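A.B. asks: Below: a set of structures, written as structure tokens.
Any read-out appearing in this document is the output of simple, stated calculations on the displayed coordinates, not a laboratory observation. Not measured: the values here are computed from a predicted model. Cβ atoms are built from the backbone, for glycine too; each structure is taken alone.
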Structure I
Amino acid sequence: MKAVPRCVPPPAGRPPEHTPVRAVLCSEWGPAGALSVAETPGPTPGPGEVRIAVAACGVNFADTLIIAGQYQEKPAFPFSPGMEIAGTVAACGDGVEAVAPGDRVLAVLDYGGFAEQAVARAGDVFRLPDGMDFETAAGFPVVYGTAYGALSWRANLQAGETLLVLGAAGGAGLAAVEVGKAMGATVIAAAGGAEKLALARGHGADHAIDYRSQDLRARVKEVAPARGCDVIFDPVGGDAFDAALRCVAWEGRIVVIGFASGRVPQVPANILLVKNCAALGFYWGSYRRRDPARHRAAFDALFGWYREGRLKPHVSHRFPLEQAAEALETLAGRKSTGKVVLTTET
């Protein structure tokens, strides 16, 4: 990743929010290796906004898309990727009452999190539960928010139903294993390799399927012979989706989260018809603006489960801010389990 010389210190009397801060910058569409680290003016919170001194930033597959120009949003150059952060409130804009300087928080952003400071809308800022450290918190909102929304809002998962989670050792998949168990489901975890399956079992999966060496459809028939899977959580797409769709129960639901495999599958409508099943899309980020009350209520539930010990977030890789490119490549290469985070400590 390119290194850019540090800025000259600000003149005396300049407001603290303009003090230079380190940030990972995207100045052209391209791979992670094209990112640079530079010092930029610290952000200023406007009305209804919160400035956060960032301790850690979560790394997500969407970050690889936004720097490549393949995401729903295309920010103006230069910008910092990063959609989830954790740290300490540094300042609040007018009208902010829910948090105050010094509070330990996590926040969800459109982008801008790969930096020492970031500004978030107050409605997207949440005080941390007691005992949650910054690295855990930085990797919490996107994957657990996605798992909760997909299984509760879209799939209407019920206690006693059978849930199949694809990519069960990845960030969203591992969160879905834990959220599914917290909701009372029997959870089948599907992933590639014994190590990943052991991780999923350690986070509550009742059954495990290695789809590198086992036939997914045949194994589901063995562990759920009565009807198959009531709900399927799919962040993978590709061949895994094709096989999983044939495991769905009558009136079952398959929720499409993403396409980590690289192939967007096509849904055979005849299977939907014969099984009276549903293929549902889920984009968690849209709920922040369209239904903020439901968005915040989800965090109340998730934080409650965290306090009870039902959710045990797993961070497999930690990188300093200067190694953001390596962090993104580790995630994109599917070399991680759970979450990858960046830290701002020097």
Structure II
Amino acid sequence: MGEPGFWDDNESAQKTVVELKSLKGIVGPMEELTGSTQDLAALFEMAEEDQSIEAEVTTEVKRLESILEDLELKALLNGTNDGAGAILSINARDGGTDANDWADMMLRMYSAWAVGNGYSIELLDRQENEEAGINHASIAVRGPMAYGYLKGEEGMHRLVRISPFNSEGKRQTSFAAVSVAPEIDDSIEIDIEEKDVREDRYRAGGAGGQHVNKTDSAIRLTHAPSGIVVQCQNERSQHQNRATAWKMLRAKMARREEERREAEEAKKYETQARTGFGSQIRNYFLHPDQRVKDARTAHYVGNFNSVIDGSELQGFLDSYLRLRAGK
């Protein structure tokens, strides 16, 4: 990074910066643990002579146990693409306008979690719903192990609440589907035949203002053999939208290959959790009480808002990692 011209290629430079952060995230805590063992040994000796130091010893042990637990979780992120950035897409499903609003709430939840954990976010695509919320949206989450942490979020998310869009105040159940794919580096080969991909151009839509284009700049790509569809309308030009759409397609294809490998590995483990749009992975309740519970890991939080604002989402990500590792 200290070499002249390092920042001349900003995209390449950013990849190196992300790699550095990822390495520091492992090496830093390891060095702290190693260095702290000598201090802890000295504290134990002092506590044998002075009982007033016992509380300090207990506090230090808990601190080091927390660092060690975090490192053990990171050690579980050893998949092929776990260190990559993530392309996360959210689609409103059953539930009418409530589902559109729910999809928008989830988009804010993941964005808040990402920002709170030092990740950067780029909005790739967003289609507003005419009444409220969104039909779908895609974001890129970039930073160390973003994909490794987020890939377990793929599946159906269910919300139960008193509908703000129902004049009779009835309880409404709505669904949003999340898909997560690794943001693949151009150096990684993904076998996609251009003849198998249909490109459609259309006019970007939205609520008005800057979201509406007067030309057909939005791009939709359909990979015929797999049925995978991606689209991008958030960039300024058709060329930029096309480049981003191809990046999203490569990510989806990489995820498809990863799912194939995971399915083969899953046969070895009876506790393997199902993921994908056919499964309901988590339930969020605002009525009759506030709680969030994961259907795979049974991880539970009794405060809906603390999950939806991103502050307690990490517990669900960690519990899924432990499930996958059989811990």
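A.B. asks: With mean count of other Cβ atoms within 10 Å over residues 234-241 coming out at 23.1, pick the structure among I, II it was computed from.
C.D. replies: Here the read-out was taken from I.
A.B. asks: One of I, II was used to compute helix-only ellipticity at 222 nm (-39500 (n - 2.57) for each DSSP H run of 4 or more, over all residues; to 500), and the result was -7500. Which label is that?
C.D. replies: Among I, II, the structure yielding -7500 for helix-only ellipticity at 222 nm (-39500 (n - 2.57) for each DSSP H run of 4 or more, over all residues; to 500) is I.
A.B. asks: A further question follows. Comparing FRET efficiency 1/(1 + (r/R0)^6) of positions 42 and 122 (r between Cβ atoms, R0 = 30 Å, to 0.05) across I, II, which structure shows the greatest value?
C.D. replies: Biggest value here belongs to I.
A.B. asks: When distance in nm of label points 7 Å out along Cα→Cβ at positions 146 and 170 is calculated for each of the structures I, II, which structure yields the highest value?
C.D. replies: Largest value of distance in nm of label points 7 Å out along Cα→Cβ at positions 146 and 170: II.
A.B. asks: Of the structures I, II, report the one carrying the highest value of Kirkwood radius over Cα pairs in Å, for residues 178-257 alone.
C.D. replies: Max of Kirkwood radius over Cα pairs in Å, for residues 178-257 alone: II.
A.B. asks: Can you say which of I, II returns 20.6, 73 when Rg and Dmax of the Cα atoms in Å is computed?
C.D. replies: It was calculated from structure I.
A.B. asks: Which one of I, II has mean count of other Cβ atoms within 10 Å over residues 58-65, as calculated from the coordinates, equal to 12.5?
C.D. replies: Label of the source structure: II.
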